[in-house]
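Asks: Next up: the structures, one after another.
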Structure P
Amino acid sequence: MPDSISVAINTKHLCCITLDHSKCLPEYLHSYFLQHPDAQRYLRQKAKGAIMAGLNMGIIKSLPVAVPPLELQERYVQRVRKIREARQVAERHLAHLDNLFASIQSRAFRGELWQDDVKAV
């Protein structure tokens, strides 16, 4: 669990995985579980449920995980963090540009953008 999440009560719809951080980093396992094609294929094959597919702890425990050396996991985690930070900066810039565009549109529809041009003619 990320450090930002405090104590929680697990229900039957959640499972808690405790890792030996000297062997596997949580961020790496999270990405592997959600994104690696082999993991996705395995989980699709093993998911059970009549109405909605679900996973149980046995399925999760038996998931074969390719665990690279810790140094590679750390490099991966650092790259993911840098990409997330860059994405956050880009999203903030995009939000600012959206606000500017909305402001220009609003002024244009109220006729404020062309008033100076009309007076000058």
Structure Q
Amino acid sequence: MVARLHHLILDAADPQGSAAFWSALLGQPITYDGGDFVVVSSSDKHSGIAFQLAPDHIAPTWPDPSIPQQAHLDVAVDDVTRAGREVIALGARLLAGNTYADPAGHPFCLIPRPSWMSP
């Protein structure tokens, strides 16, 4: 194992509005609101679903592929540099900074393991 899921991140023109909807639907609280980034999870010590501001967001037209789905994963690692080498060895491709694409092109970010997440 190289990493653990931290959050599923969804682009949103209105992160607070999206979070409010999913909070009500899932019966889970909004555990973080940084303005441009809002998290819904069972507690502030658990992974969840997050909404990231994308001001020019255009809603997906799925199943019509003309506007694809927009999401990425955050995966928590103990050592971002080492994990970067490991995900490349597994077939990922570096996009920019700590953002990679899986072999099918889906983006994911390597983030330092949060202090609340057990090693």
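Read-outs: derived from the displayed coordinates by stated rules, not from any lab. Values in this document were obtained by computation on a predicted structure and should not be read as measured data. Cβ atoms are built from the backbone, for glycine too; each structure is taken alone.
Asks: Looking at relative contact order in percent (Cα under 8 Å, 6 or more apart), point out which structure of P, Q has the largest value.
Replies: Values: P: 20; Q: 26.
If we compare relative contact order in percent (Cα under 8 Å, 6 or more apart) over P, Q, the biggest value is for Q.
Asks: For structures P, Q, calculate distance in nm of label points 7 Å out along Cα→Cβ at positions 23 and 111 and state which one comes out highest. Write out the running numbers ahead of the final one.
Replies: Working: P: 7.5; Q: 1.7.
Of structures P, Q, the maximum of distance in nm of label points 7 Å out along Cα→Cβ at positions 23 and 111 occurs in P.
Asks: On to the next question. Determine which structure produced the value 2.1 for distance in nm of label points 7 Å out along Cα→Cβ at positions 71 and 103, calculated from the coordinates; the candidates are P, Q. List each step's numbers first, then the result.
Replies: On the way: P: 5.0; Q: 2.1.
Attributed to the structure labelled Q.
Asks: If Rg and Dmax of the Cα atoms in Å comes out at 15.0, 41 when worked out from the coordinates, which of P, Q was used?
Replies: Numbers: P: 24.5, 78; Q: 15.0, 41.
The correct label is Q.
Asks: When you work out distance in nm of label points 7 Å out along Cα→Cβ at positions 15 and 95 for each of the structures P, Q, which one comes out largest? Please report the intermediate quantities before stating the final value.
Replies: Details: P: 3.6; Q: 1.6.
The structure with the largest value is P.
Asks: Follow-up. One of P, Q was used to calculate helix-only ellipticity at 222 nm (-39500 (n - 2.57) for each DSSP H run of 4 or more, over all residues; to 500), giving -6000; which?
Replies: Q
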